[in-house]
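Next up, some structures in structure tokens.
Just so it is clear, none of the values below were taken in a lab; they were calculated from the coordinates. Please read all numbers here as calculations on a predicted model, not as lab measurements. Cβ atoms are built from the backbone, for glycine too; each structure is taken alone.
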Structure P
């Protein structure tokens, strides 16, 4: 008897997830929003600012790209910035054959970054988005100059169950992550109770050169909870690593 993946509930053509890209609100909630079709995902992105480098923010569900408004607007004053709803989260819709494995996320992000044509990028992933970002940095170094790693009322999606089952389920081979060499900034919010038992320095296993920062007073989303501080931190990190045109 054939086993059907539980993610079928999120990728079936009749699933509510598949209708997310039809939301008129999602396509116009903020200036600079557009949809970009890749082979496996219809991505919703928001773009703003100009100059270099291009900073990429990944919304970590249940947040959507709208939750990044404060940090998006600060970054857009001095560089180009792109905010992304990941596949199956917010209003980015995975195609029916998307299997929610970490490699599928990485491949989809690679297609999106190439289509944007603004690399190499400064990737700013939070939580689960760190995993595919690390793979991209190792396997597609031409797309990534730096990493800055943070560990629904209009019909947005939150396909966390499909992601967890496909990444960490009992019958899933644990993914291996090669080391990468790009400058990296690892930020940990000390008030993050959801990950209080997690290894705070685990990123250093694949990026031993990373600058590690612990921040009191913020939790799971430092860049959202204190955008003024994060904006200063990111600018200084880029200055220290040769991005001298940033004022």
Structure Q
């Protein structure tokens, strides 16, 4: 899956070293087509080795991943993912291993597992994930370059105001009625709508959880269809 000879052996060696040194670890597993037959095995490995958390990560290219070429060969439909994903979640739930699924529509799992799904609005509540305030600063191009000059720290509200979504809100920076929760919700909306072009299918309009679900990643919709293409995802 990595396309690098010997990668799996190196992963297993690293895992054994972590276990030997009693260093806590978690698993990240992408939900690519090639991974779907192995989700049960990944879940069983997490249990066997004592992983604290298993994160399943759905198709969501952003920042430095946005320009990579992808096709239907490696991007499964959400309906293809659901069955093996839920089976793996059942195994983890039974064993008491924390399981998170990122960037996946809430309607694609049974209701009992919606609490395990993290879209952009839920990520700030995941204690293992990047914090939007620090992420906004650390994702700046200058911070990501070896020869870049560090920029001055800035607040999450200052990061949000750069978005075109808030350009017409002149008092946004000084509005004292905006809570910290509001700031994080604004940042989540920017990341979903502006950075990743998330879209809703027409059927989403009748869903009771639409306001806390990002919908479908823009690149996913371009591959599998969606509202812009007159199809149902």
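Observations on the structure shown:
- Ranked by volume of the Cα convex hull per residue in Å³, structures P, Q are topped by Q, which has the highest value.
- When P(r) over Cα pairs in 10 Å bins from 0, in percent, for residues 26-73 alone is computed across structures P, Q, the figure 22, 57, 21, 0 traces back to P.
- Read-out mean count of other Cβ atoms within 10 Å over residues 186-193, computed value 18.1, structure in P, Q: P
- Identity of the structure behind 19.0 (criterion: mean count of other Cβ atoms within 10 Å over residues 114-121, calculated), options P, Q: Q
- Read-out distance in nm of label points 7 Å out along Cα→Cβ at positions 10 and 210, computed value 2.2, structure in P, Q: P
- Computed over structures P, Q, distance in nm of label points 7 Å out along Cα→Cβ at positions 58 and 130 reaches its largest value in Q.
- Origin of the derived value -9500 (helix-only ellipticity at 222 nm (-39500 (n - 2.57) for each DSSP H run of 4 or more, over all residues; to 500); candidates P, Q): Q
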